[in-house]
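Structures follow.
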Structure P
Amino acid sequence: MELTGVKKHLLICNGATCVKNGGKEVAKRMRAEIYKQGLSEEVHTTLTLCNGRCEEGAIVISYPDGNWYKKMTPELGAELVQKLFNQQLLEDQLAYIYNDLMFVRKDKVVKN
């Protein structure tokens, strides 16, 4: 796939545990929402194997921002697609954020 013009890359875990937790359905629903919103030229999705966060699956990672989303469901996947393009986060599902230096657990982020 040509990536020129792509603004977001969503990595959707389809490792064994995430699949048990609905990873395939999350991917289907996210891809349907991307199509529905007319974002097919702006969003690329990739199904990955295990991302190593099985206890938080199904996992979705959004790049280039570097946010890791946990316990995703098909409904939350559709909501994430909508929020990403309004520069919003799916706050309750955030597991890790990238703070321009490193990944940090969301619950360890100090707010000013």
Structure Q
Amino acid sequence: MQPLTEQELHNLAMNIVGKQLEEAGYEFLAINSELKKNPQFVCTKDKKLSFVVVKSIEYPGDPKDMEFFRADLNKMRDHALNFEADTFYAGVGLVNASDYNLPVYLNEEYIVDYDGLVKI
């Protein structure tokens, strides 16, 4: 069994968030899947520009805890203000479905803890 890499976990989280954005009617202007480079999504809805920062959080990390990313999020929010854009945080928790103490493996079941976008 092969654990997902940090990049693969990030891409999985982006797919989850991207699907939710699409279903909510957002139109994508730019998508960036490079690790540690924000934002991941630049999109519009109802002519309002939005920047979305996606973070994959492995168990036992808490995807709702933004404090670890606070400096990055504040920097992104300040940058977004120059464009009159909203900034959102999307923390996606990922855990191995059969054993929380194991990593998420390629082609194995996993559990998602994602409550949607949080405005910064």
Structure R
Amino acid sequence: MLILIAEDDELILRTVEHKLVKEGHEVVLTRNGQEAIEKIGESDFDLVVTDIMMPFASGIEILSAIKRIGKKIPVIVLSSMGQEEVVVEAFDLGASDFMVKPFSPNELILRIKRLTNK
């Protein structure tokens, strides 16, 4: 399965990458929202894992871009902001799941399996 990770925190990015690769997934890493949007336009990802607060474009803008270009991709949103408005906006734009940081990489794997049935 091809998974895009959009995260500007290098430790979280590498931790999630390690866990997903260990589970047998192919992973594309992006460190800002604009790069993530470009990659989403170029490839057919099976899943996107994105932070909300990132340089150049937010996770909300990534969700908007996915919706605008008409791709049907499950998206798990990660955020240290547990604000209700942000969660509601993310789900309104098509987020499949929302996890508050800090999170367990094992829980992320379970949620990915649930979303993709893989």
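Observations on the structure shown:
- Origin of the derived value 15, 11, 9 (semi-axes √(5λ) of the Cα gyration tensor in Å, for residues 38-77 alone; candidates P, Q, R): R
- Distance in nm of label points 7 Å out along Cα→Cβ at positions 30 and 46 from the coordinates reads 1.2; which among P, Q, R: P
- Which of P, Q, R yields 1.5 [distance in nm of label points 7 Å out along Cα→Cβ at positions 6 and 86, calculated]: R
- A value of 45, 28, 23 for Cα extents along the principal axes in Å, calculated from one of P, Q, R, originates in structure Q.
We did not get these values from a lab; they are worked out from the coordinates using the rules stated. Owing to the predicted nature of the structure, the values given are computational and were not obtained by experimental measurement. Cβ atoms are built from the backbone, for glycine too; each structure is taken alone.
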